[in-house]
Structure 1
Amino acid sequence: MVCKKNIIKFIKILYKNKIRLCIAESVTGGGFAFEMIKKKNASKIIDFSIVCYTEKSKGEILNISKDIEKYGVVSKQVAELMAIKVLKYSKYKKVLALSCTGQAGPTKINQKEKIGTVFIGVSYRNNNFSIKKVIKSTERLKIIKEVINEMVNVGIKTISD
């Protein structure tokens, strides 16, 4: 289940600190943005969200085709680049960018990684990184919901540090 309490906390922190949110989603298919916009005041913090689900859309919209070829679409490098590249669309000065790519199954995209492996990319104040999470489930919807929770937690931790 998606943790509504943490989403509300995240929105309040973003709002209080006048930080806008830019999102590039793959594995969650827009689920993260959807969970955020269901809450009051989301319109005051979300700048935009892009769902780039296929390799082709990631390559064309975010201009990372060569990186996908080099590292694979399910990789820390691609997650990080997704967060960095999505910022080019924002005109705000104080922006947190979050991205996600991974394997929710049932088919494996990256044979080196198991189902449930996801990468969350972050770009905030010239600090760019990604984290790897292996969700201990093979159920597609559980994996997606857990990725949404992780994105919220990573966002809170990033802007609270």
Structure 2
Amino acid sequence: MAARSEKNIATNKKAYHDYFIDETFEAGIELTGTEVKSLRQNKATLRESFAIIRRGEVWLHNVHISPYSHGNRANVEPNRVRKLLLHKKEIRYLTGKVAEKGATLVPLKLYFSPSNLVKVELGLARGKKLHDKRASIADRDHKRDVQRALRERQKG
């Protein structure tokens, strides 16, 4: 299978630190023309963003897309609420999962698909406790030390 060639716009690295990601979903996003032009310049941040399901529709909150530099009155508010495009079956499934205690929808990645459409990778996430975060940091440090030792052994 050929690798997907997608152009990454923004990644929510903190999501992997703060949450256990159970499943991921690809969703389209409803944008204006100047927002797409701004995204082509990589002017977006996903920090502190989240998605909610309201009346059978999925909405993305707190995604900051900077106003397009050559835009005019067509520029919209940078932090506006944006609608996500998912299949009805996926929305029903996510509604059931989010109703469970501790589950939430977190955007993990914003990217251009191979067909030049803007897509959002949503993660169905459960929050980590402080001891879980410490354990994942310790695990990451251990893996880094092992890799460093292997590189040293190959050099010497």
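A value of 31 was derived for relative contact order in percent (Cα under 8 Å, 6 or more apart); which structure in 1, 2 was it taken from? The structure behind it is 2.
Which structure, out of 1, 2, was Rg and Dmax of the Cα atoms in Å calculated from, if the result is 14.5, 42? Traced to structure 1.
In terms of Rg/Rh (Cα atoms, Kirkwood Rh), for residues 46-125 alone, which of structures 1, 2 is highest? Spell out each step's value before the answer.
Details: 1: 0.98; 2: 1.01.
Biggest value here belongs to 2.
Source structure of the calculated read-out (helix-only ellipticity at 222 nm (-39500 (n - 2.57) for each DSSP H run of 4 or more, over all residues; to 500), -10500) within 1, 2: 2.
Using the calculated result 25.1 for mean count of other Cβ atoms within 10 Å over residues 94-101, pick out the matching structure from 1, 2. Structure 1 accounts for this read-out.
Of the structures labelled 1, 2, one was used to calculate mean count of other Cβ atoms within 10 Å over residues 78-85, giving 15.1. Name it. Comparing all candidates, it corresponds to 2.
Once FRET efficiency 1/(1 + (r/R0)^6) of positions 6 and 70 (r between Cβ atoms, R0 = 41 Å, to 0.05) is calculated for every structure in 1, 2, which label goes with the largest value? Each step should come with its number before you reach the end.
Numbers: 1: 0.75; 2: 0.95.
Between 1, 2, the highest calculated value is found for 2.
Tell me which structure, out of 1, 2, gives 4.1 once distance in nm of label points 7 Å out along Cα→Cβ at positions 38 and 134 is calculated.
Numbers: 1: 3.0; 2: 4.1.
It traces back to 2.
Bear in mind that the values in this text are calculations on the coordinates, not laboratory data. Everything numeric here is computed off the predicted structure, so don't read it as measured data. Cβ atoms are built from the backbone, for glycine too; each structure is taken alone.
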